[in-house]
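Visitor: So, here's a batch of structures to check.
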Structure I
Amino acid sequence: MKAKIYLRSGVASLAMLVAIAANAQNTRTLTLDQAIDMSLKNSGQLKVDNAKVDQAVGYAREMWNNHLPDVKTTGAYMRLNSPTVDLKVKLGSGSSGGGAPIKVNQAAYAILNGSIPVFSGLRIKYGVESAKYLEQAAKLDVENDKEEVIMNTANAFSALFKAREYVGLVKENLKQQQQRVTDFSNLEKNGLVARNDLLKVQLQESNVELTLLEAENDLQITYTNVNLMLGLPEGTEVSPDTSGFHLADPGSLVQWEETAHQNRKDINALSYREKAAATAIKATKGEYYPGLAITGGLIAADIPNLLTISDALNVGVGLQYNFGALWKTGAKVAQAKARLNEIQANEGLLSDRVRLEVTQSYQNYLLSLKKIEVYRKAKDQAVENYRITKNKYDNNLVTTTDLLEADVAQLQAQLSSLLSKADALVAYKKLQQTAGVLTISK
């Protein structure tokens, strides 16, 4: 019997250890920088952007390959239906061209041609140059989207921190409410408080329980969002390490605006696209000019009973000109100029938008810093107000409603003060993003 009891105890202990180990494996502490690195590796958007960069690199290589020679070969074998062959040349010395008719019923030939471009109206040169600009713009698009990923991670990290702290604070408050219900129940049994006062504190306890349920539900949703963003297994509980939460000096608005115009990736990408569009105009105008190339080839042919050609090597210079370009290229040039004008107009719009974004982010960061101090004072005031109200209540100078209101105000003030630093961190990250330096200082 004792052996069975020991066995059951051992099994229960083992199960408890397994559960503890499982919980430990499903809980992971991460700093913001670690979370950012994981989100950058797991981002589907960045994978799409990198594929676009590969396409731009391939297009640039394709344009450069136009410098290389073109080599083409053709060949054919044909069966013929006994054609009439009338040679206009003499077959031999003293021959009059008469004799037995020549029978031809098949023919074969092969041609190998090659050409190296020498001049193509500078279309090749400007095509390569334009493709290189587009490649640089695509790479800057990746950097710009990286900042968006980092910003989303910072928001998610902050939301997770706030959700966890909120749950912890509500749990602590629930313990206080439960203790208060116990105290009031005892007082009500002894006739020291009215039944109505007990119902008020019980209602307050129920409200806190509902708040806790909602907070825990929001926390689980936040866990899922963070796990998807970071590529972690489902059910992982990420514990944010806030030791690196440091608030920087805001500096001046002018400095941030200058930094934005120098470092914003979307501004620089649009600048490269403007250069590509301007170069594309030059490449299009190149169609007005002829093309010059060095050509060469090799010909071989065999017509049984009639003709055999071998080792017919040819080298020369080829000139090509499309007269249709005189009346067709103008429309292409107009389209290229329209694209350039559109990009230049977008540059003006983007410049105004960047200035507005920087100003908004800068003012929001200043506001968040001021809120930290205000919330700190409000928390001290709320704690002191609750202490005074509690003393008055103990001396029957205020009602139970006043006590509960003071308690709620204290909880709200504590929560606002606790979360204000996380809000300020996100506001500073947003300021860095609008200035284009978020990837530099992540």
Structure II
Amino acid sequence: MKKKVIAVLLMATVLTGMVATTGCGNSADKDGKTHITLVQYKPEAVKAFEKMEEEFNATHDDIVLQIESPNDAMTVLKTRFIKEDTPDIIGIGGDVNFSSFIDSDMLMDISDFEGISEIKPAYLEIAKNLEYVPEDGVFSMPYVANAAGVLYNKDMFEEHGWEIPTTWSEFTALCDEIQSEGIQPLYFGFKDTWTCLAPWNALAVDLAPADVCQQVNKGETTFSDEYAEISEKMLELLPYGPEDPFAYNYNDACTAFANGESAMYTIGNYAVPQITSVNPDMNIDSFVMPGSDNADENVLNSGIDLQFCVTSDCENKEAAYEVLSYLLADETVQIYLDDQSAVPCKEGNFELPKVLDGMADYIKEGKMADYQDHYYPAEMSVDAQIQTFLINGDVDAFLKKFDTDWTRYNRDIIRKVQEYEEKNGGNE
């Protein structure tokens, strides 16, 4: 295994003492068939993947597909990479783990896979932007995405005649109007620190450059300059929520919204299954977070929730591509959409979840930007930093720490980026 791979996966080195198993699972087995192993990180979608595996194997005589859906897939993957027991295909999110895998030469360039031409350009661009420095090639097939902004109680809105806001001023005016009628405008579950990232990301795509993290790595700007307005507006949201937003977790917030305790909920479509498990008949719709007072600057916060990558150790690219082709078939994509209420990354006339009606035009037009936290290293614990900042309200201290920690935890990446810029004269 390459030394730099082990460096990237340092968090899992405690497992290096384990006895290595035999290599990839894609070689021909005793049955004379090619075996392809896919490890994916969405255990909540295991039923959909079981159906896909069954259908693929029933329609292919020469390839056997085995799909694994472990609960802690990223740890499992890192362990397998270190043990040189690499799966042929991995299903992961579009985040910093993906960036590290590319940087460590662990993923195959699949630019010659014909299905790439069927993926919406916006999601290909999102995947490309996750590279630390520009690489030649395409390293993933974006499959489905999430969309985050504001979920709202459609029946409550219709009953009171409330209008969907398109600017920040309209949004805060709406919250004031709802509050004046004795109804709580928003709900938060900030006891779970990760939920702080939902409104943060939705505001950030409106108010900060989509490539702000790359700009910071190049030394062109700072988070103190780019994140100040986002931070201030996060504080502005708090009075519209529960009296103590840090007393309630994600499940509490979903339950409260489902029971009509607020008119809106700043979260993504991924929360809908939890909400409807409490109130199956709830009429939910959504709109894009209107963070800017210029409506044209507001975009949908949408990132790649699941993408498939062929590992560089895969011994049978043709068989792996056959699996990708099956996964990308309209019927297979719809299996996943029906199970997980997700947004397809593939072009086509797919049936979107009704809760995304208010975001449909943005999805259709590709007017979207990735989650900012997909670029944040886990070691920074940005979600906890945001929670602490929301509790104490000190914007300057929060942003100063953000800049300091970014340099601390991204030192190697910053050096790599700046060396690339010097070598290429700042031109990508």
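Visitor: Taking 46.7 as the value of mean projected area of the Cα convex hull in nm² derived from one of the structures shown (I, II), identify that structure. If you can, show how the numbers build up before the last one.
Guide: Details: I: 46.7; II: 21.2.
Derived from I, not from the others.
Visitor: For distance in nm of label points 7 Å out along Cα→Cβ at positions 184 and 272, the calculated result is 6.6, so let me know which of I, II that is.
Guide: Working: I: 6.6; II: 2.4.
Derived from the structure labelled I.
Visitor: Another one. When FRET efficiency 1/(1 + (r/R0)^6) of positions 88 and 352 (r between Cβ atoms, R0 = 30 Å, to 0.05) is computed for each of I, II, which one produces 0.00? Working shown, then result.
Guide: Values: I: 0.00; II: 0.45.
Derived from I, not from the others.
Visitor: Work out which structure the value 2, 7, 13, 15, 15, 14, 12, 9, 7, 4, 2, 0 belongs to, where P(r) over Cα pairs in 5 Å bins from 0, in percent, for residues 104-247 alone was derived from one of I, II.
Guide: Values: I: 2, 7, 9, 9, 8, 7, 7, 6, 6, 5, 5, 4, 4, 3, 3, 3, 2, 2, 2, 1, 1, 1, 1, 0, 0, 0, 0; II: 2, 7, 13, 15, 15, 14, 12, 9, 7, 4, 2, 0.
Derived from the structure labelled II.
Visitor: Something else about it: If semi-axes √(5λ) of the Cα gyration tensor in Å, for residues 224-415 alone computes to 78, 26, 14, which of I, II did it come from? Intermediate results must be reported in sequence, preceding the final value.
Guide: On the way: I: 78, 26, 14; II: 32, 26, 16.
So the calculation was done on I.
Visitor: Between structures I, II, where is FRET efficiency 1/(1 + (r/R0)^6) of positions 304 and 344 (r between Cβ atoms, R0 = 25 Å, to 0.05) highest? If you can, show how the numbers build up before the last one.
Guide: On the way: I: 0.00; II: 1.00.
When FRET efficiency 1/(1 + (r/R0)^6) of positions 304 and 344 (r between Cβ atoms, R0 = 25 Å, to 0.05) is calculated for I, II, structure II comes out on top.
Visitor: Comparing distance in nm of label points 7 Å out along Cα→Cβ at positions 64 and 208 across I, II, which structure shows the greatest value? Let's see the in-between values first.
Guide: On the way: I: 6.9; II: 4.8.
Going through I, II one by one, distance in nm of label points 7 Å out along Cα→Cβ at positions 64 and 208 peaks for structure I.
Visitor: I have -12500 for helix-only ellipticity at 222 nm (-39500 (n - 2.57) for each DSSP H run of 4 or more, over all residues; to 500), calculated from one of the structures I, II. Which structure is it? Intermediate results must be reported in sequence, preceding the final value.
Guide: Values: I: -24500; II: -12500.
Computing helix-only ellipticity at 222 nm (-39500 (n - 2.57) for each DSSP H run of 4 or more, over all residues; to 500) on every structure in I, II gives -12500 only for II.
Visitor: For distance in nm of label points 7 Å out along Cα→Cβ at positions 120 and 408, which of the structures I, II scores highest? Present the calculation step by step, with values, prior to reporting the outcome.
Guide: On the way: I: 7.7; II: 3.8.
With respect to distance in nm of label points 7 Å out along Cα→Cβ at positions 120 and 408, the highest-scoring structure among I, II is I.
No value in this document is a laboratory result; all are computed from the given coordinates. In this text the structure is predicted, and so the values were computed from the model without any measurement. Cβ atoms are built from the backbone, for glycine too; each structure is taken alone.
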